[in-house]
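The next part holds the structures, each set out as structure tokens.
Please treat every number below as a calculation from the coordinates, not as lab data. Since the structure is predicted, the reported quantities are computational estimates derived from the model, not experimental observations. Cβ atoms are built from the backbone, for glycine too; each structure is taken alone.
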Structure 1
């Protein structure tokens with residue numbers, strides 16, 4: 001799976017560097033009190049170090065420097081989005097500023113991936129998709145392990161089908177970073193959370209890989225690689241809008257939050273379910289060629305299943321409360 005141009009010990013060295021970076025960051029985070037305190041959205045009850053996802057921008061910097069400064073606009077997109085998100089982890093920033101940087105990062109990765117060669121009528125949907133997924137990853141990063149497991153479920157099928165060595169090395173670097181991050185996050189009591197810096201930067205990375213794959217292959221089935229997050233986030237926004245809530249404010253209405261908080265399911269079990277479902281979908285997608293009609297059917301099935309499952313879960317929650 002790993003590129004032949006790099007030996008196994010190169011990845012061991014990379015993992016060691018990232019481990020050291022994490023340990024140094026933990027000390028800095030404790031010193032400067034970069035701590036995630038429980039609030040109305042939280043699925044944890046004790047303060048935890050925030051911003052452990054800083055490992056992802058660090059990984060992209062290492063990849064950029066070790067690969068002849070390849071993909072400069074992509075690297076800039078990750079650093080810009082990661083920087084504003086890290087600042088936001090420390091002190092809340094204006095939503096307009098964060099949104100502006102997300103738009104900038106989206107424009108950069110679309111340029112780097114060659115998406116501007118697509119028909120003009122596809123550029124605006126591409127912007128909406130990428131910005132939407134950046135926010136979706138941020139919304140979904142609410143329990144231990146979910147961001148790491150889910151991203152691996154997207155990354156692994158991409159690696160299995162990657163034909164470009166440069167891209168495969170990038171995917172391998174990100175894979176190592178995810179495994180290192182999960183050492184500290186995929187626990188009953190997490191050592192750290194990804195924070196906005198982690199969820200946003202990993203979303204930018206994943207979106208770049210998927211958009212580039214779509215441009216290169218002219219195959220839109222790769223939009224389905226994030227279908228679970230698309231359906232979960234989209235339908236939760238609709239639910240909150242219909243309830244008259246402010247959709248951008250913190251909440252606990254996602255189905256994974258209902259599973260973890262109201263139903264009391266272990267975080268890692270819920271995270272594993274989400275990753276397993278998306279992984280199964282992605283492996284099916286890489287082995288089929290149904291195009292846009294297949295995507296429509298996929299999303300229709302997922303939407304129906306999601307509604308049925310969530311209604312059932314909410315009924316069980318209400319029954320337990322009686």
Structure 2
């Protein structure tokens with residue numbers, strides 16, 4: 001069948017495939033096309049959310065993927081096609097828990113959507129309606145719409161299992177590739193700060209890789225730190241991570257300098273960026289995450305560097321779209337290196 005696809009070099013195929021899957025943009029009912037040194041990854045019906053840096057959107061003939069059962073969760077709903085079009089195409093899977101956001105007109109039919117997801121996602125135990133992350137401790141408001149059991153689960157990514165409670169502490173499964181990218185950039189002997197760490201996926205992945213001399217993970221939510229400590233207690237590398245309860249604005253001004261600093265606070269991190277940047281040693285790197293409007297992305301990295309002139313000399317060494325955040329904005333990773 002004819003459908004939209006993303007043309008990418010074969011050497012980047014797996015990386016982009018994972019990014020598309022994490023963002024809910026990869027179409028699972030169609031097979032990936034092989035075209036010499038390129039792959040064409042099938043996209044969902046509306047590919048507007050694909051960042052241009054990921055590849056070129058093209059039209060191709062795809063073969064359908066052999067599958068037992070429905071190709072999409074919406075196929076389990078006995079609704080008219082016009083009503084199904086309003087359903088979100090993507091959802092998050094955290095361990096055995098499925099999270100979805102619904103437009104307000106569909107919330108009255110949330111039980112039917114939850115039941116469809118419970119039967120569609122392999123191994124799903126519980127489906128929650130995601131009402132967003134709120135407050136300084138970044139707790140997610142979730143409503144049970146299908147299934148049973150607690151909001152506590154174990155989520156596996158990058159070779160580790162994380163203790164997660166989707167109601168008590170922040171965690172996003174869409175950042176799995178980013179956790180691995182930062183860990184791979186850590187050099188042997190580096191000291192690392194993971195600020196606003198949530199349940200600690202950056203810290204655990206970095207410690208698991210084994211290059212860092214030490215990792216200090218900080219979050220204002222005591223439940224997040226408790227979950228991180230439980231994860232670390234299960235692994236022999238857990239002793240490399242120090243998990244602390246604290247606010248980023250209180251930690252930054254007195255912390256010793258280190259070689260790698262992560263600040264994943266996409267909506268409010270800009271308030272703390274100078275204080276956090278001060279903790280980066282010369283030659284070290286700051287990994288900063290921000291939700292950016294697509295109309296403002298060009299030049300954003302330079303603006304961040306300029307905002308840090310009073311702290312030290314920084315240069316932007318990388319900028320990448322992690323995943324679409326809304327129809328008009330993306331979550332963007334900025335890697336800033338301190339020269340002195």
Given -23500 for helix-only ellipticity at 222 nm (-39500 (n - 2.57) for each DSSP H run of 4 or more, over all residues; to 500), calculated: source structure among 1, 2: 1
Parent structure of the calculated result 3.2, given that distance in nm of label points 7 Å out along Cα→Cβ at positions 8 and 280 is the read-out and 1, 2 the choices: 1
Structure with the greatest value (metric distance in nm of label points 7 Å out along Cα→Cβ at positions 248 and 288, set 1, 2): 1
Given 25 for relative contact order in percent (Cα under 8 Å, 6 or more apart), calculated: source structure among 1, 2: 1
Answer label among 1, 2 for the case where log10 I(q)/I(0) by the Debye sum over Cα atoms at q = 0.17 Å⁻¹, for residues 80-127 alone, calculated from the coordinates, equals -0.48: 2
Structure from which 20.2 was derived, mean count of other Cβ atoms within 10 Å over residues 72-79, options 1, 2: 1
For Cα Rg over 2.2 N^0.38 Å computed as 0.96, the structure of 1, 2 it came from: 1
